[in-house]
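Visitor: Next up, some structures in structure tokens.
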Structure 1
Amino acid sequence: MTDHYFESDLVKLHYYKFGNGPQAMLCFHGFGMHGKQFRLLEDTLGKKYTFYGFDLFFHKETKLQNQSLTTVKKGITKPELAALVLDFCKHMQIDRFSVIAYSMGTHYATAVVEELGHLIDEYIVAAPSSINPGALVAYFSKNKTGNKLLEKLVLSERALINMLNIAKWCRLIDAPGRQILYNEISTEQLRFNFYACFTYLRFLETDETRLVKSLIENHIY
């Protein structure tokens, strides 16, 4: 496995490359993870695919060229994400590719299928929050009041801890779940990343009709 950067006007994108197969597989990890999440597939599928595992926005080594709060609030659209993927593929001389994604990463993969279905062979997702993100995610990401509340919460470590404690007290989460969530927001940078993921990706909302049409018309498996 090797690690690399791809730089555009939008982002300095960090990614890992592993496997040496003839087919390209773009990998989109879950929240709080990194581009190495799918490396376990190399042993069994590394001769079929060359994997490109991205550190997604606000994770690990990937940085927007302008990572200000204003930019985060502006968000990224599906066509903008598709343009980034096309630029990456052109740089890597990739003509066709498949996508694999987990949880938060399915928002990326699904948007790419909607926009670039004519270039895609396979669409593989697990725990697809893009299909059913849940009411809380929709409230914090797309509702103006909810997003403003989330912004206020991430500026206050105590407020977020209190929210986790209340959720535990109401039995919405258990003690291990509370600790896992706390580990994701324990520093100022992590809290900013938490807010940014909700806010920056809000336009990557799945259009199920368009997704199904792309899958069928382009014979994506």
Structure 2
Amino acid sequence: MVMTESGTGESPTYVLVHGLGVSARYYHPLTEQLALGGRVFVPDMPGFGRSPRPAHPLSVPALARVIADLIVDRGLVAPVVVGHSMGAQVVTELVVAHPGVVTRLVLLGPVVNTEERTAVWQAARLGQDSVREPLRLNAMLTGDYLRCGPRWYNATVAQMLAYRIEERLPQVTAPVVVVRGQHDPIAPGRWISKLAAIAQEATEVEVGGAGHVVMYSQPVAVAALCRGETS
């Protein structure tokens, strides 16, 4: 698995997990902010970006095991783990399966909204979001989607739709920050509020002036949330 590592020192440590069809690249603005005061690890998940493609798309629990192995192999102690979109599912499953492994869980635009849990709805919302995102980001994402390819993408969508984050999040004992961009159609406010309400210890935050890829357009604000600055 290909991974980008930046920053210095031993603590704090951050692990950033990307969403469906894309790669670590869209985390670059956030990585720059976090690396000013910590170490940052951003993998291309198996089958995405520059990482080799396994024989078949991995389930959310299998992807969570990949991140668990990364934490062990790198000797990371109590990192802050951040997941965007489908990556939010992965990091949630990680913390359920491995309690106590993280300091904080940050969910950015978590999916899948229970009112729109179909491939058609998710595709429509993704298209709706694209008009709200910066042109440079859209160009980057298009390149990642083309590299991923429609067959691999659609097969992974099935894994995303099958995972019930609303059933797993109440089992998370670590502090959780649930974040959405103000204009995010994929993770609407009522869905974010629901997730924050069912978590054991959660803070709900809406970041102004951002769509679904909130950490790209508002990296300073999201970095502060990752550092625990939620007031």
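Visitor: Computing FRET efficiency 1/(1 + (r/R0)^6) of positions 72 and 168 (r between Cβ atoms, R0 = 25 Å, to 0.05) gives 0.30 for which of 1, 2?
Guide: Working: 1: 0.30; 2: 0.75.
Corresponding structure: 1.
Visitor: Oh, and also: For log10 I(q)/I(0) by the Debye sum over Cα atoms at q = 0.10, 0.14, 0.17, 0.24 Å⁻¹, for residues 32-111 alone, the calculated result is -0.23, -0.46, -0.69, -1.33, so let me know which of 1, 2 that is. Before the final figure, lay out the partial values.
Guide: On the way: 1: -0.28, -0.55, -0.81, -1.49; 2: -0.23, -0.46, -0.69, -1.33.
Computed on structure 2.
Visitor: Can you tell which of 1, 2 yields 8, 32, 36, 19, 6, 0 when P(r) over Cα pairs in 10 Å bins from 0, in percent is derived from it? List each step's numbers first, then the result.
Guide: On the way: 1: 8, 32, 36, 19, 6, 0; 2: 8, 38, 41, 13, 0.
It traces back to 1.
Visitor: For structures 1, 2, calculate mean count of other Cβ atoms within 10 Å over residues 40-47 and state which one comes out highest.
Guide: Numbers: 1: 13.4; 2: 22.5.
Between 1, 2, the highest calculated value is found for 2.
Visitor: While we're on this one: Work out which structure the value 1.4 belongs to, where distance in nm of label points 7 Å out along Cα→Cβ at positions 48 and 184 was derived from one of 1, 2. Walk me through the numbers before you get to the answer.
Guide: Values: 1: 3.0; 2: 1.4.
Among 1, 2, the structure yielding 1.4 for distance in nm of label points 7 Å out along Cα→Cβ at positions 48 and 184 is 2.
Visitor: Of structures 1, 2, which gives 1.4 when distance in nm of label points 7 Å out along Cα→Cβ at positions 64 and 200 is computed from the coordinates? Working shown, then result.
Guide: Numbers: 1: 0.6; 2: 1.4.
Derived from the structure labelled 2.
The numbers here are math on the coordinates, done by the rules we state, and not lab data. Note that the structure is predicted; figures quoted are calculated from it, not measured. Cβ atoms are built from the backbone, for glycine too; each structure is taken alone.
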